[in-house]
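Take a look at the structures below.
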Structure P
Amino acid sequence: MKLLFCLFVFSNLIIGVNAQSDATLAIRSFKSEKEIEWMKEYRSFLSIPNIAEDAIGLKQNSSFIMEMMKKRNIQQVKFLNGTSKNVAPSIYGEVIKPRATKTIIFYSHYDWQPVDSSQSRSASDDKAGIMAIISAYEAIVKTEFKLQYNIKLFFEGEEEAGSTHLSEIFLQNESLLQSEGWVICNGPVHQSGNKYFIFGVRGDAHVSITVYGPSRPLHNGHYGNWAPNPGLMLAQLLSLKKDEKGRITIKGFYDETKPLTSKEQKAISNIPPMDDLMKKELKFLNEEMEGVCLEKSILMPSLNINGMQSGNFGKKANNVIPITASVVQSTTNESLVLLQSMGGSLALFLFDKYLKAKTITVPIAIHDNNQHADNENIRIRNL
């Protein structure tokens, strides 16, 4: 299997710059001076609603980001649009150095997935990325660190909605977005706390299934064991998709899966083992595929249930056979890399397809940040 998702290169193995260099110490000193001001700005940023379907909230976010950029003297701050109307724009800014011949583009996104809690919107995914990029640039400039590359910033407004119009934006601004590479600031660091780089992601696709039963709700005492129960039918259907060892039983599902190379096996063996600690933290005893470690599991094609619904439960539970049962399933697979994402997964294939660009992802959030869930959070030290 090609190592698309987690070919880990830990920073302590490849960074050749002295961690205590004059430039590093100057930036750390500047950070200490500015961190209270930055945190106030960040809290204001987090307070703005940014659900992907909320056009008004996204407009407020984009205006806030553009002011952050202009305040730091980032040039040519503007919207980048595609051909479609009424679409959340991407935000662009640049710092062009007179003698620089190469360009690096930094990416993050400002939209968010809807969840029940409204606290700390996108605290880690992905307003943390925007705040980190802009603040890091400010620190570099203020400490007079000499930039050797042109720097461009690109903040998307539709990542959580599937990056539906990102290809249009790339095509409309192809020459402007040429570079030696993109740095994607997204996602959590390794569970050990080590920093790492990600060289790609698996494709992601969602499917919704609804099973239908009787045309109206039926009293269980009058019709139970006779009328088909859609909840039970759906559960039986789903149980056929995986065996007792966690392997997906759908014919051909693993056909395009390639075995790990020796280099990939070696890379995985160098990753700190976290399975026992993570099972303790998450309070379960056995992994889904017995004996397969976390790193190898997430490199394999997956099939998961994101949500199920049938009838009522809790205080609203009633003694009826429901009329429908529904499930949303997601699948991640190498062969799905070229499919448009359904949301919540970086559409990195678009960067290669339309810009011929290479990407590397640099996560900063802590591993237990509740990404895509209630009470999303960011560890201040990571930020």
Structure Q
Amino acid sequence: MDEVFLWGTGFIANANKELFLNARAFRVKILGFIDNDIKKAGINFLGFPTYSREILYERHYNNIVICSDVYFNSIKSDILMDSQIKNVKVYSIEEFFYPKLLTKIRASIKSNDPEKDQKLKALQDASFDVYFPNLPRKISRDLVYFDDGMPYINFEGKRMYYPMGSFHEGGEEKFIWDILREQVENSPHEYICKKWKDDLYVPHGVVIDAGVCEGNFALRYIESIDHLYIVESDPKWIKPLQMTFSPWKDKVTFIFKYLSDNTDDNSITIDDFIQENHVDFLKMDIEGFEKKALEGASNTIKRGISKCTVCTYHRRNHQSDIERIFSKNNYATWFSNGYMFFRYDPEEYIDFELRKGVIYAEFQKG
């Protein structure tokens, strides 16, 4: 079993929590975290002890994995130049864990799986990501501007606002990476499928956008939409979304609650806010609550939503469960290209399954 110290307790470490908590599945024993901030020594982080670097002079171990992108090279150089740290290999998270993860995913694909060949092909030349096949790492770099202290970018000729602190620093510039990376053609996470694009379809009429974040999907089509329901549960997006859509406030309804199968102080169902109205387009990307939200939209679904695009990768079995909800209500369904391994879901480490990212559904009249 490989014994490893993890270096760094910041954002990157937090983002890989489930990977670390399930390290024993890869025959890896995590000895703890190292952090240069001596105030963190002795605390518990993600269930592991945190040490100052001096522990590296005292313990036996084989590897150090650096949990940082921006400072990786400087941290690695610092470790290699420390004469008291000997005979140790230094890796990025990707270099150390990814070959082990790919081995597990390949082994999980059953010989009688009808999609075996497609899955194995998707794993070829893969990178440390949730998308298979992998997507381009960097497509665009959008400069950040400020409006009375609120950051925004110019998105297709419209201002799209962000919470404070959302941007990256680059010298005198402030910028945001890759807001549309997951929406490139043939992405497993693509909201508008090739069939709809080929038909020149544009979301219009009454549209529900659930799981909005910065709002780029709705903002792209706002001019063709008659009425837009924006559903977002994260309070940090309230002010930015209100500012982004202020030019169209007369045709936008904001719902800052969780979508669910019941309505209470914190949650609401689609059936309750739509009531008897028709919905032309539904987009749903709500971090694993999609099935519950669709169950709370049973009447709306039965009446017929013209087109739906719903994420299915957040939870185990959502691919089949959500497909069943649409199919039994007279919808034609199909899935996005490729696959996803959602390494932030603890259940992914049960059987290391590849999941379809998005289901598309069209109501069949008659």
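One of P, Q was used to compute helix-only ellipticity at 222 nm (-39500 (n - 2.57) for each DSSP H run of 4 or more, over all residues; to 500), and the answer was -8500. Which one was it? Derived from P, not from the others.
Comparison across structures P, Q (criterion: relative contact order in percent (Cα under 8 Å, 6 or more apart)) gives the highest value for P.
Given a value of 1.00 for FRET efficiency 1/(1 + (r/R0)^6) of positions 315 and 347 (r between Cβ atoms, R0 = 25 Å, to 0.05), point me to the structure among P, Q it was derived from. Structure Q accounts for this read-out.
When semi-axes √(5λ) of the Cα gyration tensor in Å, for residues 99-242 alone is computed for each of P, Q, which one produces 33, 22, 14? The read-out comes from structure Q.
So mean count of other Cβ atoms within 10 Å over residues 147-154, computed for just one structure, reads 18.6; which one of P, Q is that? Derived from P, not from the others. When mean projected area of the Cα convex hull in nm² is computed for each of P, Q, the one that comes out at 21.5 is Q.
Each reported figure results from applying straightforward, stated rules to the coordinates on display, with no laboratory input. Keep in mind the model is a prediction, meaning the values are calculated, not measured. Cβ atoms are built from the backbone, for glycine too; each structure is taken alone.
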